[in-house]
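Before anything else, here is the set of structures, which you'll find just below.
Only the coordinates and a few stated rules stand behind these numbers; no lab work does. Because the structure is predicted, anything quoted here is derived from the model rather than measured. Cβ atoms are built from the backbone, for glycine too; each structure is taken alone.
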Structure I
Amino acid sequence: MPENTQLKFEISDSVGRWSKGAVNQKADVETVQNMLRIAAMILKEPRLDPNSIDGSINHNEQNSGTIKAIEAFQGRFMNAPDGVIGVGKRTWNELMTTLEGTADDTEPAGGTGSVTDSSVTPPSDAQFFFPFDRLPNLNWTEDIRRFGARRSKGARAHAACDLYFPEGTIIHAITSGKVIRGPYPFYQGTYALEIDHGTFLARYGEIQQSTLVSVGDQVSAGQRIAKVGNLTGMVNSMLHLELYDKSVQGPLTVTNNQTARTASGVPYMRRKDLIDPTAKLNQWKNNLPT
């Protein structure tokens, strides 16, 4: 597909589980199947592929590849996936954001949108930056570095993406915002800083105690804010990046009965508005701070 090809996506009614009231018009189902397949390629997540693009959804829902793909996608940002994509609803907007290949959090109000084919070259956004001026040698989408990786012998899920860099490497603000907390003790001798970036809250974890900004400071996109810390007893140092959509208030680290969970019920031990940073990092990597 040519680099600048514009894809127009539109659904007229809901798609997904029949038991949840989805209408599943053939053209709408086919559109969603196409979108999920592209998302699977962008995010390198095979579970998001519906397996076929035929405009139909099996009435035996347990055998529907499309429903499984919808719920796998919803599991990236919802505690209880319902298997339905509604016109202009959150799942539609999250899917559009993934396909747009842009870190702009302004989401379409309805069930339509035009996006660039971001499986080729996602466009950069001058207002959002990758948190480092270069990319790490190891990606943030695999192994224990990835969001959702099992930790503590499978008892909990990893609530962040880990970006491996040497101790002391400068960390930059993803976008403009206000420092609301930190630095405070975080993990294995490192510290954390919380910045409200308007449409989301970021916790920059596993940093040094001495930061370049303080509580109350207004920061600009790409500004130097902190340095990678030294994890006591650990081989690798890193930025542990957590994102929250701000739909819930209170501490970010929570107890088991208050936590966000994976689609299979594994606790993150984090506030319920926790979101997966993977897709956003995949977009921001094309815009490095100078």
Structure II
Amino acid sequence: MLDVRIPLGEYVEAIVDFLLDNFGFIFDLIDDGVYASVMGIEGVLESIPWYVFTLVVAAIAFKVSGRGVAIFTIIGFYLLHNLNLWTPAIQTLALVLTAEIITLVLGLPLGILVAKKQTLDNIVRPVLDFMQTMPAFVYLIPAVMFFSLGRVPGIMATIIFSMPPMIRLTSLGIKQVPEDLVEAGHAFGVTPSQLLMKVELPHALPTIMAGVNQSIMLGLSMVVIAAMIGAGGLGSMVLRGVQRVDIGMGFESGLAVVILAIFLDRVTQSLGTKS
């Protein structure tokens, strides 16, 4: 009995086939919506001249994070242009922004619900543990099966990979709101929605922003991996460097990823601190 193999993989394949056969039209709608979103964001970003874009993001960095990050942004983004990596960098940024917007839309309300409902917390916590410990490459398989190849499966894999910290830290921030603040809100007769919007969310905002920061960093790493399924961007340059054993290309494209990562990390960290 102990030697009998459980056909777990076959069960999963059967579930995937069932979903595709019966709900394929839903995945087609998701595919069309996500593709339109990422191409829209990418089109807007690419329409801005590189020097204008650099000055704008440097001004944001100066306002949020200070002079040092602004100087780094100017030097780093100029280097992206100088190395002819501006277009793949913009593609990567569009992928990350699209994935993060969807992650926020889904993760923020789910994190609030998890904080409010202990039963839901007990259900969601092991699922998040599973999502965080599963190797990142595994997410590419169902993404390809449901959405074929290209940008959309890369974004969907990125969303799944970067969702757990958003949910966890949102829930943690809501749970850490001091009880006396909640009681004071009840004493003033506020409704549950007013209590959430005017007391709990403002107090939890630094923790929530930490979740945003972590999900962006995970998303950026996953977007690079997703180049294996045709997501494009800097990840495709890294992958090409590995396939050709081209040290120069690999280093330059890897450095470009680092520049984007540092910029996004410092800005979101500063937003969390100031909030």
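Please state which of the structures I, II yields 0.45 when FRET efficiency 1/(1 + (r/R0)^6) of positions 153 and 169 (r between Cβ atoms, R0 = 25 Å, to 0.05) is computed from it.
On the way: I: 0.25; II: 0.45.
Corresponding structure: II.
For structures I, II, calculate distance in nm of label points 7 Å out along Cα→Cβ at positions 137 and 161 and state which one comes out highest. Mind dumping the intermediate values first?
Details: I: 2.0; II: 1.2.
Comparing I, II by distance in nm of label points 7 Å out along Cα→Cβ at positions 137 and 161, the maximum is at I.
Ranked on FRET efficiency 1/(1 + (r/R0)^6) of positions 33 and 233 (r between Cβ atoms, R0 = 41 Å, to 0.05), which label among I, II comes first with the largest value? Show your work: numbers first, answer last.
Values: I: 0.30; II: 1.00.
Structure II comes out on top.
Work out which structure the value 63, 62, 36 belongs to, where Cα extents along the principal axes in Å was derived from one of I, II. Could the numbers behind the result be given before it?
Values: I: 57, 42, 32; II: 63, 62, 36.
This figure was derived from II.
For relative contact order in percent (Cα under 8 Å, 6 or more apart), the calculated result is 23, so let me know which of I, II that is.
Details: I: 18; II: 23.
Traced to structure II.
Given a value of -5000 for helix-only ellipticity at 222 nm (-39500 (n - 2.57) for each DSSP H run of 4 or more, over all residues; to 500), calculated from one of I, II, which structure does it belong to? Can you show the working numbers first?
Values: I: -5000; II: -28500.
Computed on structure I.
Given that distance in nm of label points 7 Å out along Cα→Cβ at positions 89 and 225, derived from a single structure, equals 2.5, which label among I, II identifies that structure? List each step's numbers first, then the result.
On the way: I: 3.3; II: 2.5.
The value was obtained from structure II.
For FRET efficiency 1/(1 + (r/R0)^6) of positions 129 and 241 (r between Cβ atoms, R0 = 25 Å, to 0.05), which structure out of I, II has the highest calculated value? It would help to have the intermediate numbers written out before the result.
On the way: I: 1.00; II: 0.15.
If we compare FRET efficiency 1/(1 + (r/R0)^6) of positions 129 and 241 (r between Cβ atoms, R0 = 25 Å, to 0.05) over I, II, the biggest value is for I.
Work out Kirkwood radius over Cα pairs in Å, for residues 97-184 alone for each of structures I, II, then name the structure with the largest result. Provide the component values of the computation, followed by the final result.
Working: I: 16.1; II: 14.1.
Comparing I, II, the top value of Kirkwood radius over Cα pairs in Å, for residues 97-184 alone belongs to I.
So distance in nm of label points 7 Å out along Cα→Cβ at positions 9 and 41, computed for just one structure, reads 3.4; which one of I, II is that?
On the way: I: 1.3; II: 3.4.
Source structure: II.
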